[in-house]
Structure 1
Amino acid sequence: MRFSERNGYKPIREIIQKNSINMDLKNALWNTIIVCIFNKYSYHFGARSRPIIGSNLESFFQLLFHSFFKKRIDQIPYSIEATIDDIDTLFFKKYQWYEIYDFIEACIEYFPFQDDKDSFNTLLNDCLQIENSAYRIINNKVTEITSEQEIKSIEEALQNTNPYSGVQQHLNQSLKLMSDRQNPDYRNSIKESISAVESICKIVTQDEKTTLGQALKIIENKYGLHEALKKSLSQLYGYTSDADGIRHAMLEESNLSYIDAKFMLVACTNFINYLIEKTK
């Protein structure tokens, strides 16, 4: 992760890729298509300069041209090499980010080697996860897993906590650990999200030793807090204490994922934004 990402200077939308695809992700998706489809071209003469007609990819390109590109199939270039060049131009120079995802879905739908389709989807999802895309392949479709509202919650929390460097540092660290492309650390990302909540509670109550439960009681008495909301917050963040909860149960799980860390970061930023607005 670069300096700008580690220290919170890079916009959230560039770290979590929603409504965009940067060149790293674009290259990774293209490489997956090359490896899983184009490089498996087989023709009885072998060379990529040989024709598509008669090869094992003939039906794939016919479906692609007929149903996706909406072109005549007699306009398919003669060779696999020329066809890849034409698609390369579309993919890297002409397509918008959403058109690239349309193309990915078409490749999945017309995938020519059905026994390997799950592996293709897995490799695509690996690329999407490593590059922090807001989308994943689910049931053969590109599906949003990070909403606009979630991104806005993180953005607002980072802006709202400008006066509170300690809280902001915890949030930046949580985001950094969650979105590190080389070595994501979801467990410690969750810890940092919780620490941000604890930190804002100490600021709001002006008590360095307060617990979340005590802070909620103070906020309820001083500013008003609906009982149902207080209970839900207490239940959700109850595992910040030394009792049963995230520090003892969830964090011991071996399969924590980006989804778990993102959920906790968004939940914590929602609560932080709520507390700051409530106590103004």
Structure 2
Amino acid sequence: MVDPDGELASKLQTDVPHAARMWNYWMGGKDNFQADRAAGDAVAGVYPEIVLMARHSRQFLIRVVRHLAAEAGIRQFIDVGTGLPTMQNTHEVAQAAAPRSRIVYVDNDPMVLVHARALLANTTAEGLTTYVPADYHDPDTIVAEAAKSLDFDEPIAVMFMGVMGYEPDLDVVRSIVGRISGATAPGSYLVLWDGTNTSPEVVEGADKLAQSGGVPYILRSPDDLATCFEGLTLVEPGLVPIPLWRPDDPAATAIDAYGGVARKP
């Protein structure tokens, strides 16, 4: 990790469970602490599928970005709430399909930003990969900073991958999504997935997360998530459990997380 001034590392709270590090733990990564592992185990104890959800979420990202770059012609991406770099990150998938792809990662977690400085580098000479240290509650800053690297007169894919459940107010979620997507050109895309309250087990898992000291995660209904796509055109197969969005595996089955991809007219 590269943090020359030690400023970001000094902000790490290793004794408090953090979503990005817990997700890293569930995905089999090593960038987590005991508090994250304890909270992660507490959630997995009542909802073992959380580990599958973590892995399915990355597969969903890979399929979506591959589709947007290789088939929809998108060359610009804003990944909001990046999380810790793992395998097949947005820039790697996009630049493999379209070497000129430009990616802006956005996160406000100090550990994520330390890793971003070290690991989120271009995979092609033609592309661009950078990050913005910002909170998604400040969409105007995100747009202004992203505009230093991206052309907002050309289509952009705006991605919220499992992060909006940390905002308890659905109206705030819709406002954040709408303000960032609203700044993009026609032909842009919105990608969003989040955990859903579609089984008693996942609801109990969310309760365990809150009890463990982690930031509460608000599970919403698929109908609630659908309101984030209002005014946009969902691409097939629509808003569905993330393993079922254009699956590579024909035997894929549903989980308690729904996602979709929608085009701005």
Structure 3
Amino acid sequence: MAHELGESDWGDWLPTAVAEADPDTVAVWYLGCNGFVLKGSEGTTLLIDPYLGLGDPPRTVRMLPVPFDPADVAEADAVLATHEHSDHVHGPTQAPILAATGADYYAPDASMAVVEREAWTEEWGVAADQFVTVAEGDQFAVGEFTVHVVRVNDPDADHPVGYVIESDAGTVFHGGDTRPADSFPNLADRFDIDLGVLAFGSVGMLPDKQTREPKRTRWYADENDVIRAANALELDRLVPSHWDMWKGLTADPTVLHHHARGFTYPDRLDVVEIGDRIDL
């Protein structure tokens, strides 16, 4: 079955580390692919695009370990989805977390259509009032965080959004699988973004979804586009994501040091691996 839940051999150390953490500012853990956990100094915990599936072999083959079992996540205040693709909206990963924690689920309409099609309320016992449909321009509070829903540019998605997450400790941007967008200079004017997540990958020959014939595939920004987006957003710190996930589309994020060298932003490149924690 495509995108079935993977089995983790990491045990519960990562969700336990998140639960036991007491950050002074905001702690950010990378879950691989485009998944992140944010935890603030008051304990508010957000998950963004967590994905524990195995892809759809041989088209998409997961190159990363599965870092935890969703049943081991005991605390979460909200789960945010950026767009409807299976590695961003995934019932077997996300619905058990919602059911166990009572967290609210924020996602745009195309993502919510996946939730309905997969029958999360019936299959996993998630309450209907946990789902909140969002669109560009919306703003909502989750504990100590204020979340702004912003426009991004993912030409492969039906309705992608990004999130600007503000707290007293600083501001985080998660763009989903965005490429450079004409909305980014305005976001730089509105927000002082301390840390920005931008998806990065190579171009590869993947089997076509229908014909399974090899097809030139580009899903993520390349080196130049990532730095172009980071400059438009005026990022203090850039965290590249997604470069480690799919066989045939992986990339080396350390090359971004060379591409960023001649530009004002980002001030700093943070290359993180699955399971790593960084702090604002």
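Rule-based calculations on the coordinates, nothing more; no lab input. The shown structure was predicted, so the numbers you read here are calculated from the model rather than taken from an experiment. Cβ atoms are built from the backbone, for glycine too; each structure is taken alone.
Of note:
- Structure from which -17500 was derived, helix-only ellipticity at 222 nm (-39500 (n - 2.57) for each DSSP H run of 4 or more, over all residues; to 500), options 1, 2, 3: 1
- Identity of the structure behind 21, 18, 15 (criterion: semi-axes √(5λ) of the Cα gyration tensor in Å, for residues 37-156 alone, calculated), options 1, 2, 3: 3
- Computing distance in nm of label points 7 Å out along Cα→Cβ at positions 69 and 101 across structures 1, 2, 3 gives 0.3 for structure 2.
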